[in-house]
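Following this line, the structures themselves.
Every number here is computed from the coordinates shown, using simple stated rules; none is lab data. Predicted model, so just to flag it, every value in this text is computed and none were measured. Cβ atoms are built from the backbone, for glycine too; each structure is taken alone.
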Structure 1
Amino acid sequence: MRDWPPIHDPAVLEWLALDDEAWRKVLEHRFEELGPRRYDEAALEHALGYPWERPAGSFVLRDGEVEQIADMQPRVRGDVVSAFARDRHPLVAFGANGAPSRLRTRFASFADAEEREVLVLTGYLHGVDVGAQASPTVLGTVPGALFASPGTAVRASVLWLTPLQLAEITKAELGYRLGRLDRARFEMDEVGIEVDDLFAFVSRIGAMRLDGGPVALAAIPATGRSARAMSQEQLLDAVAVMALGPSARAADVVRMCLEDMTTVVRKVAPLMWPTAVRLPDDHWTPYPSAD
């Protein structure tokens, strides 16, 4: 079994170790500190575009540029993959973390060029589906949340990350805990490449449940999907009606997320969190607590 990725930042370790009650209190405090941000049509368009543009196949992000693995010579391809996978850690990305724009932003502040580089290998994640988390984010998006789904295979990626990169992403994943997937299997697009253990962010809230079942993100392709799939606009419309009233729509939710995120949580949490579908405990192992 692959060792846990080393995280040395005390603040990140403390965040991961919070129980759900303490986590929610800290989360609301962070939202209060965030304060209001500007809402406009660009913000709405950005939210509706989640999980944003991603290459169809595997790639390397280097110097801010995307280089497709398929465009490399076979020998070069093997050398590149081996070099990245040798000392890095495989993190499953099933939402925006697989988008080059998100990765550029996450690692832009690192002085070391190698800490800004990422190998992203695409494929199918078996045994789970990517649901719509039962709470929007500070950007007004409805992000992904894994839930068990036997027979389903979703398009996803494996990011090969340094410990510093992983800690940086973890800081931003406010609604998630880092863990190891114990039952899911990743099938790489590249023949001959295998990964034995997978780390992933597991939603503390869970996937939105509508009409008795979890809802999947339509933007994430899948085979063997049994859950109902909805677009970002449809999901935000549903959140709007439940939390704000029958005449509310997606734009109202995005506006509120930007202007008053604390109120969003207080309106949405009692309505949607209790019925959310979480990944079962026997499907994953949380990152070990520092206790």
Structure 2
Amino acid sequence: MAAVTSGLEAVRTRVGETARLVMLQHTVFALPFAVISMITATPGGWPAARVWWWVAVAMVGARTAAMAFNRLVDERIDAVNPRTAGRPLPAGTLSRSWAWGVVVTSTALFVLAAGMLNRTCLLLAGPTLAVLLGYSYAKRFTSLAHLWLGSALGLAPVGAWLAVTGSLSWAPVVLAAAVTCWVAGFDVIYSLQDEAFDRAHGLRSIPSRVGTRAALTIARVLHIAAVVGFFVFAVVAGGGPIRLGAVAASALLLAWQHRLVREGRLDRIDAAFFTANGTLSLLMGIAFLFAKMRGIG
């Protein structure tokens, strides 16, 4: 009995550390925008159940592969950064072979899901993975790595639209651009924590290149562009008080985020990063779903 209990505890620990490795809770950033894109792509009804399922599998698979690969690539950097030294790989709570297993399994799930959706999604699975996995090397050679990360998450609404229709339209591209600016903006804010570390270790980021004050200004510009993009997409999706109200709420959340971190208040970054941005994405997703159910627009 003791052996069984010990085995279950070991499994529970391994699962928990794997979730921590890939920051499972951050799935909340991209998934609602994939949902928004899916339901907007089907104006006369709802996406088929199989589309919902395989889009969810694709999203989880792609994101998990990208995060696990990022942790593998950054292990040595994470080990010497006090902020990240406690992550599973540098702390030794998970092995590199386990992390590689997560990458391979998640990649296979993503490709399978793409193939089950349609031929277009399958053909674009490779280029999509190149963008997602390539981000892990971006800070080695460009300060615009924040935009690369934003583009990686911005692929979610484009992929979801293709999953439903099999063809591209300008509407999901607008939403993708808005998501790209939104994510890049909050990643600039998040990277303020590593400004000195990045500069000392030759890593590229906007804060390490231009300093805190200018970086915050750039983040504000990106977030203004994101709100404009959300507004344009909301109008295309049918407008109405619920969708436009969600866009207004997103603007307020972004303004609150910048108020929290004004003058480089690094102690407030966690609240600005997860609370404000997680709330924004969930609020947008719920609002667009409710508008769809009400038949608004």
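Here helix-only ellipticity at 222 nm (-39500 (n - 2.57) for each DSSP H run of 4 or more, over all residues; to 500) was calculated and came to -10000; which of the structures 1, 2 was it taken from? Mind dumping the intermediate values first?
Working: 1: -10000; 2: -24500.
Answer for the origin of the read-out: 1.
Comparing FRET efficiency 1/(1 + (r/R0)^6) of positions 45 and 77 (r between Cβ atoms, R0 = 35 Å, to 0.05) across structures 1, 2, which is largest? Before the final figure, lay out each step's value.
Values: 1: 0.45; 2: 0.15.
Comparing 1, 2, the top value of FRET efficiency 1/(1 + (r/R0)^6) of positions 45 and 77 (r between Cβ atoms, R0 = 35 Å, to 0.05) belongs to 1.
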- With mean count of other Cβ atoms within 10 Å over residues 173-180 computed per structure, which member of 1, 2 shows the largest figure? 2
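20 is what came out when relative contact order in percent (Cα under 8 Å, 6 or more apart) was calculated for one structure; which of 1, 2 is it?
Details: 1: 24; 2: 20.
Matching structure: 2.
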- Query: Can you tell which of 1, 2 yields 18.5, 58 when Rg and Dmax of the Cα atoms in Å is derived from it?
  - Reply: 1
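Comparing distance in nm of label points 7 Å out along Cα→Cβ at positions 53 and 181 across 1, 2, which is largest?
2
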- Task: Identify the structure, out of 1, 2, from whose coordinates mean count of other Cβ atoms within 10 Å over residues 61-68 was calculated to give 13.1.
- Result: 1
- Structures 1, 2 compared on mean count of other Cβ atoms within 10 Å over residues 157-164: the greatest is 2
